[in-house]
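Next up: the structures, one after another.
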Structure P
Amino acid sequence: MHHLNYTMEESKRNDLTEIIAQVLDELKSEQGSSFSLDKVNLAELERRTGISRSKLRRLQANGFVDKPHGLTGRKAEITVLSGFSGLLDELLRSGITNSSVCMDRLKECGYIGGLTTVKEYISSHKDLVPAKRQQVAPQGSRGRRYSTDPGEAYQMDWGFVNVTASDGSEYKIACFAMICHHCGERYVEFFPNAKQENLFIGMLHAFAYMGIPKYVLTDNMKSVVIRRDLEGKPIWQHDYEAFMRAVGFQTKLCKPRHPFTKGKVERLIRFIKDNFIPGRVFREITDLNYEALRWCNTQNNCYHRSVDCIPEEEHRNQCLLTAGIVAETIEIARYLCPERAISFDGFVNYEGRRFGVPYSYPGRTCRIRRDGYVLHIYSSDLMQELTTHNVTWSRRDSFCEDQYASLQPEELPTMPVKALMTQKEAPADDSFSRYNFDKEGIWDE
């Protein structure tokens, strides 16, 4: 590398000398025997070569030969990194090669230099980093990637993202992702958390977008499986098992740290964090989900080399022929509308916010569903819509009409009212009638 830099610098010097020599030959042919290197017109030479006069004056002292600087190749004995190289070496020996991480560690110890210096040091001391892999004996024949037929299997997983609020605080939101194993059709939705009720909502929304497959591939989520029996068969979480029967699909668990079976959705999560998340600013999670849906539509309509197709076209022409359709039943609606208990002051809690319930509703629980920017509150049997709220994502309580009973008792008529009387309008205010404005002209006389 140093030899290459030296060669490039030497080439530049040779080019500069060649340009000056060519111009000097032109001047010599023009001036004839009166030409002299010591009396060359530097202004004319500057005009023809484009080199500054100060540099030409320096070159003239050397006979117009561009020589390297006397300090070229020398390095300062004490640099801004001196005294911190030991700490940096320890980080490299620990396998930490991320320059930003090393920079943070050095700043904690008083380092005031820049990131480029740290990067150059890491690049020149790669020999301190331990090898990530060690050569071992061959393990046998090659394996084959896991593949499925159109519409046979989807993969799903959770990812988590840190969000910086307007007041500077940070909190986490969960990203639900599902992808078709055959064509790469994808669906992404964000939730305040990764609870089981949000898993059911995300899966139903994905099934409505992509169709219901025969199998869903996932890892050992707490909301999916409890444990395995002695024979290795999974013992499903009872709510998830009921959800599978209601929707009509089966679940296959993947081995931990085995990307050949569930690698598509894991790669999708990483792609979301590298492509969709960076620089993203949103007001509320509803806006974020609308942007995520537009992003999915864009990605699904692009050609993907890994599957050699456009996912939207392949999924519509092949996968949807075997995938099922989400049935609009009360049992499915219960999963889309999670149940909430009504507090003593007439509120229900949903996604970290409180919404009012009418006082006339006698039940102790109700069901809630957020549809875009509107929150619907239903009775526990989903037979009646109690009220709606505009989801502003404010931390303030959202009251509804008739949330509380009247504080004073009121008597209402028990028989039809037949008594009738008439009310007329009140007389107009005639307080200016005592003044005679017509005689105002007489006062002027």
Structure Q
Amino acid sequence: MSQHLPTASAVQALPGHPFIAYQGNELQVEDVRLSQLAAEHGTPLFVYSKAAMLAALAAYQRGFAGRHAQICYAMKANSSLGVLQIFADAGCGFDIVSGGELERVLAAGGDAAKIIFSGVGKTRSEMRQALQAGIGCFNVESEAELDVLSQVAESLGLKAPVSIRVNPNVDPKTHPYISTGLKDNKFGVAHEDTLRIYQYAAELKGLQVVGIDCHIGSQITDATPYLDAMDRVLDLVVSIEASGIALAHIDFGGGLGINYNNDTPPAADALWAQLLRKLDERGFGQKKLMIEPGRSLVGNAGVCVTEVLYVKPGEHKNFCIIDAAMNDLPRPAMYQAFHAIVPLLAKHVDTPEARYDVVGPICESGDWIGRDRMLAIKAGDQLAVLSAGAYCMSMSSNYNTRGRAVELLVDGSKVHVIRVRESAADQMRLEKLVAL
């Protein structure tokens, strides 16, 4: 992929990244030069734009203007406290999938009553923890989970508010690892079993049925799967309510994609204009709506800054070896995912452009960040891996005893450290040697 870079006098935002731009020759996030941040904090380094997150959220808010709706940030995309704090301050709820995520939301100032607890494998202790915190709803994914949740709630003298996640068997046309709405996926209950399972849930003493849930996948770039899933869910709402079970809300999940590589997902407000028209046509416009966007709120708000350690020419491939790795940016190794990679300096005087595989220092052939990229680079140069705000830091690891990177939040010209660099001592703190 060749990078189309601006001239030294231009100001040019990168496609899909309105708050990340070359100012003259320097790449900036909002009003801050990334080279300055790399000099001060070292690399690898994650930098997030507050304005980009709030702009992405504003598109959803415009789409739901005048509607009874609750936006719950799907925090598995990026669970750093400084990021959660932005969405809590903006009035968002949160979609969680573990007891640890619940603790993070509360530590960041989130409202427990606006929390939805999703996931197929909730433990009894997690259920107890969430009930005692007073969360808004459990998205339940199996009959067995209904039984256990009812027992736990009864033991506390409480009723657990539940919606049941329906698997509508709709193809989201995305990577199979992040598709969640097909009949062969592990998520939700089968469409044809839904009415019976709702009737069963309504009889359990520890439960209060409050809604219905559907989430078909992630990185969806076409409105059609959403429209198809909505039709299937609304058919079920008709049947469930005809059986005497009232549903206070309908949860349509999240999954809207972002621009990684000339992707063209619909804007959130345009997508929801289509979905709300269908909802009105079907007579459900008065229902409370719940949605759970994650990637589309944070993905293009973040970059990973990394240094070129070595340029290694080869007979068949040239390698650009950087100090960021698959433990920092796991998506390429896991999903063969594409992230654009651009230099921090737009023009490199004396260095010819060549084709490289951009790889990390980890001892795995799967440790690659980009394939076949046209770059004009030399050792010591710095690069920005774009679209790194979602499913990078939240999926990062300590493989090869590598510490997790620094995270910075940029707000105009202000820079906030929201995570310090992790040391080997930090990693070993909970481990113990044995007496031999």
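Computed from the coordinates by the stated procedures, all read-outs in this text should not be read as laboratory data. Bear in mind that the values here come from a model prediction, so they are computed numbers and not experimental data. Cβ atoms are built from the backbone, for glycine too; each structure is taken alone.
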Worksheet, complete the sentence: semi-axes √(5λ) of the Cα gyration tensor in Å, for residues 65-160 alone gets 23, 14, 12 when computed on, of labels P, Q, structure Q
Discussion item. One of P, Q was used to compute distance in nm of label points 7 Å out along Cα→Cβ at positions 41 and 369, and the result was 1.5. Which label is that?
Written reply: Q
Worksheet item: Of the structures labelled P, Q, which one yields -10500 when helix-only ellipticity at 222 nm (-39500 (n - 2.57) for each DSSP H run of 4 or more, over all residues; to 500) is computed from its coordinates?
Response: P
Worksheet item: Of structures P, Q, which gives 10 when relative contact order in percent (Cα under 8 Å, 6 or more apart) is computed from the coordinates?
Response: P
Worksheet entry | Rg/Rh (Cα atoms, Kirkwood Rh) - structure with the largest value, from P, Q | P
Practice prompt. Using FRET efficiency 1/(1 + (r/R0)^6) of positions 201 and 385 (r between Cβ atoms, R0 = 25 Å, to 0.05), single out the structure from P, Q with the greatest value.
Written response: P
